1. To test your reading of the models, identify which of I, II gives -7500 for helix-only ellipticity at 222 nm (-39500 (n - 2.57) for each DSSP H run of 4 or more, over all residues; to 500) when calculated.
2. On distance in nm of label points 7 Å out along Cα→Cβ at positions 186 and 210, which of the structures labelled I, II is highest?
3. If we compute relative contact order in percent (Cα under 8 Å, 6 or more apart) for structures I, II, which one ends up with the highest value?
4. Tell me which of I, II gives 90, 50, 40 when you compute Cα extents along the principal axes in Å.
5. Of the structures labelled I, II, which one yields 4.0 when distance in nm of label points 7 Å out along Cα→Cβ at positions 234 and 266 is computed from its coordinates?
6. Compare mean count of other Cβ atoms within 10 Å over residues 282-289 across structures I, II and report the one with the greatest value.
Structure I
Amino acid sequence: MTGNKLVLAYIGNGKSANRYHIPYVLQRRDRFAIKTIYSPRIRHDVWEQLENVAYTEDPKDVFADPDIDLVVVNTGVQHHYEYAKQALESGKHCLCEKPFMATKAQAQEIFDMAKEKGLFCCAYQNRRYDSDFLTVQKVIESKKLGELLEVEMHYDYYRPQIPQGTDRFCALESYLYGHGCHTLDQVISYFGKPQKVHYDVRQLLGEGRMNDYFDIDLYYQTLKVSVKSSYFRVKSRPRFLVYGKKGMFVKETEDRQEEHLKLFYMPGRPEFGLDEPRHYGLLTYYDEEGIFHEEKVPSAAGDYGLVYDGIYESIVNGREPVIKPWQTLLQMEMLEQGVAGLK
């Protein structure tokens, strides 16, 4: 560490690092310092060059540098295993984008290695800090819905050109791996391990084509949580539908952090990522006296940088990790099982 700061290096200089990681780290300069960014081909035509940061095309500048505490892997998933392993072998903590690894077996090996070496390692599950998901938690914990019966989570697009432009099946390029890693982690992080899981994972364009649809049901006694996504939804379904014995909650729109990041409207600027009243969800319920209520629920504020706050607390202050290995392993198992049999 330099002073009380963790020194970071990034593997990858693309969208993942520059949109979903670095803007939040720059808001935490009292805890983190970025020293090095590695990419096989360094270019600055899309992403602005950071001051006081070394850019390199030699990975040894990351792994052989004794000053670097934490390596953040922002490559495609096919390279996660090799870079995470190199980081741990070099005695460095590791944060790895999602999906964490290609298989559960790889994930288990990486977690075992980190434990053996006394190092921190976790997946970057930033979607735990989506505004819409945090708002749903707030509504559930208000108890106004009564006993929960059903939760539906949708992650829809109308982007037919993506599956139509792919003429082969690859598990690592599947819709489930690419987007199920967001919503499945949300379910696992809040509701825990389900009693059983039902998978409906399809190739709507036929065998030998991309996985472009999934509908997964996770069962918790009387509660069913459904995670649904499609590339062929001209109009997206509500982001969340939550049903209880006394009421329901509908959150139509998703967290706005990504929307703002795509516009280069970054954390720290006024109103970044915040919902406007027109985005608020609708809560409908009967109270204890049987009186009917319908009210808008102001959205909680999302903040992907909270992942980094948790990492700092774990590495520096010995706190229990927020994103736990067993949760990531369970998610990897679900991803593998979901695409099993597709070809």
Structure II
Amino acid sequence: MKRSDTAPENTPAAALQPRPTMEDVAREAKVGRMTVSRALNQPELVSPESLAAVRAAIERLGYVQNLNAGSLASNRSRIVGAVIPTIEHPFFSDTVSGLSQALAVRGYQLLLGQSNYQAAEEQRLFDAFVGRRVDGIMLIRTSAPAELVSRIRRCGVPVIEAWDTSNDQIDMRIGFSHRDAGAAVARFLAGRGRRKLGYLGSADVRSSQRLAGLRAGAQESGIEQPEAVVLERPAGINDAPALLAALLERRPGLDAVFCSSDMLAAGVLFECQRRGIRVPDDVALMGFVDLPIAAATHPGITTVRVPSLQIGKLAGAMLLDYLDGKRPADPHLDLGFSIVERATT
């Protein structure tokens, strides 16, 4: 082969191939360009036959949509940001999964940031998302600083707060009352004859609300005020031995423990078994969220079930409806919670 018949040295072969365009896809699928655009951006508006033809053509040609061109024309990035405290906890992961599922149906992408329970990082992420022109933001707040609330009101981006209904400073919110959940736990335990309650968890805003509710429920039920041992950081399963030891020292005669998560409750259960403390004969035990581990331990852990996946799905739906000009009939959704009783109570 002559030198002139070969590609120039150091030139990638892919660079010699023209990039497929939307017009190429339309010709290949034997549909109009507008149909291709709708198949990419609003697939629910396209007939199943045309949608299948477009997707097959995209697969054959290796077409990749130019998202920058679409966002410039529509003033939409088709990206939604989510600021969450951490991806380590499965309940927050479930909410993110639900949000991602809701967005994907409409061709939106998710941009995720974790604040690590730091208010300053939460604000930095919020500003970064607004600066990147996301179309909306789901926020699971670590705190409620006035500066962040002011930024949210001025940013011009729809924001929905998830996992809480107690704060009405943001336009849209979805979740449940952590205070009511804590109060329900106190009434539940008091109704089973428990009088000396303890709380183990962390000092973050939602955990603190559950503790406040536990105390209010104890007062309402006419039992002693709960003793609490909390960490400044999120409490995990490995913290259970030290937290339980501190609680037993502070509250002689302890007969029930409410933990801020099922993982922590599982650690407390294991530590009770190691110490020879009988659950529930000596001490009743409750967790929070209803993760799979709560049902997998022996005995199974009584817990507060919360709709973590549904929170994400409905948050995504509310944001997308807002972007379509549909103002939510009720921008403040309380999805509630339920107590799932198992053998630890």
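Throughout, read-outs are computed from the coordinates displayed, never taken from laboratory work. Note that the structure is a prediction, hence the values are computed from the model and not measured. Cβ atoms are built from the backbone, for glycine too; each structure is taken alone.
1. This value belongs to structure I.
2. Across I, II, distance in nm of label points 7 Å out along Cα→Cβ at positions 186 and 210 peaks for I.
3. I
4. So the calculation was done on II.
5. I
6. Numbers: I: 13.6; II: 23.9.
With respect to mean count of other Cβ atoms within 10 Å over residues 282-289, the highest-scoring structure among I, II is II.
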